[in-house]
1. Can you tell which of I, II yields 14.1 when mean count of other Cβ atoms within 10 Å over residues 42-49 is derived from it?
2. Can you say which of I, II returns 4.0 when distance in nm of label points 7 Å out along Cα→Cβ at positions 74 and 130 is computed?
3. For distance in nm of label points 7 Å out along Cα→Cβ at positions 26 and 114, which structure out of I, II has the highest calculated value?
4. For FRET efficiency 1/(1 + (r/R0)^6) of positions 18 and 106 (r between Cβ atoms, R0 = 30 Å, to 0.05), the calculated result is 1.00, so let me know which of I, II that is.
5. Taking 154 as the value of volume of the Cα convex hull per residue in Å³ derived from one of the structures shown (I, II), identify that structure.
6. Given 1.3 as the derived value for distance in nm of label points 7 Å out along Cα→Cβ at positions 58 and 98, which of the supplied structures I, II does it correspond to?
7. Among I, II, considering only distance in nm of label points 7 Å out along Cα→Cβ at positions 10 and 34, which has the greatest calculated value?
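Any read-out appearing in this document is the output of simple, stated calculations on the displayed coordinates, not a laboratory observation. Please read all numbers here as calculations on a predicted model, not as lab measurements. Cβ atoms are built from the backbone, for glycine too; each structure is taken alone.
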Structure I
Amino acid sequence: MTQTATSTTQGCIFCAIVARQAEASVVYEDETVVAFMSLHPVTPGHLLVVPRKHAVGLEDLDAPTSTHVWSVAHEMARAIRRSAMPCEGINVFLCDGEAAFQTVFHFHLHVIPRYPGDGWTIIPDEVERERSLLDNDAQVIKDALV
C-alpha cells in the first residue's frame, strides 16, 4: 500500500531527514528543499533533491515547489560538474510511481553524475511507433491538459 499526499508521513524516511530526525549528508537546504547524498548511490556523487513538504509524486506537488525542486537539481548538477568529482555527464532522474521504480514514496529527484564505464545503464528496447498511434496519444494527452 502506498501513501497519499494527505496520509500520515509517519515512517517516511525523507520526512525524517528533512526534520533532522534521521541522518543524512546534506549538500544544500533552504525553506523549500533539502539536497542530500543518496544512501544507495549508483555512482559516487549521486544525490537526491527532496521537497520539505511531503508529496508522493508529481501530481502532489504545487507548481512553485516543483519549479524550485527542478531548479535546485539543476544547481546541484552544475556544482557536481564544477567539483573535484570529474564526471563526464549527469542524469536527472525521476521515479514517479511504483511502475516507474519509485521505492520511497516522497517525491525526489535523483542527480546522478556519470563516469565512463560506471556500469549503470538505462537502455530500453526501442520500437518505433506508427505516426497515427503517436497522433492519437498526443490527442489523449492534450485532452487531459488543464
Structure II
Amino acid sequence: MTPQQIAEASAQAMWDQDRASQRLGMRIERIAPGEATLSMEITEAMTNGHDNAHGGYIFTLADSAFAFACNTYNAVTVGQQASINYVAPGRLGDVLTATAREASRSGRSGVYDVEITNQNGQHVAHFRGLSRSIKGSYLPE
C-alpha cells in the first residue's frame, strides 16, 4: 500500500469507531499522511450563553482533526497534551473547518498544529496537540 492508501485506510478504520465525531455531524474532508481536514456545522445545541459556538465544541473539532492526522501511519496514536487559543467567535450556522498538519514526528512522539476557520476563511482558533503512539495498528500487517 502507498502512504496515502495507508492514511485513508487507517482513517476509515478509526472513523468507523468514532461515534463522538459522527454524532456531532463532523465530516472528513481530506486525509493524507500526517494531515487531516474535518468540518462541522455549528448547531443551536452547540451555542453558549453569549450565543457563540461553545469553545468545547471548537476544541472537539480540532481534537478530532488532530487525532485523524496523527493516526495516518497505521499506528494507534493518542493525544498526550493539547492547547487551544480562540481568536474569533464561531456563530450559529457557521461551518467550521479544522486543518491539522504534522509539525514534527520522531519515534513515538509527534507535534500537530490545527487551524480552525469558518466558511469565510476567518481564523477562529489555533490548536496544538502532542501525540504518542501506543501498541496496536488499524490494518493487518
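1. It must be structure II, since only it matches.
2. Answer for the origin of the read-out: I.
3. Answer by largest value of distance in nm of label points 7 Å out along Cα→Cβ at positions 26 and 114: I.
4. So the calculation was done on I.
5. The read-out comes from structure I.
6. The read-out comes from structure II.
7. Going through I, II one by one, distance in nm of label points 7 Å out along Cα→Cβ at positions 10 and 34 peaks for structure I.
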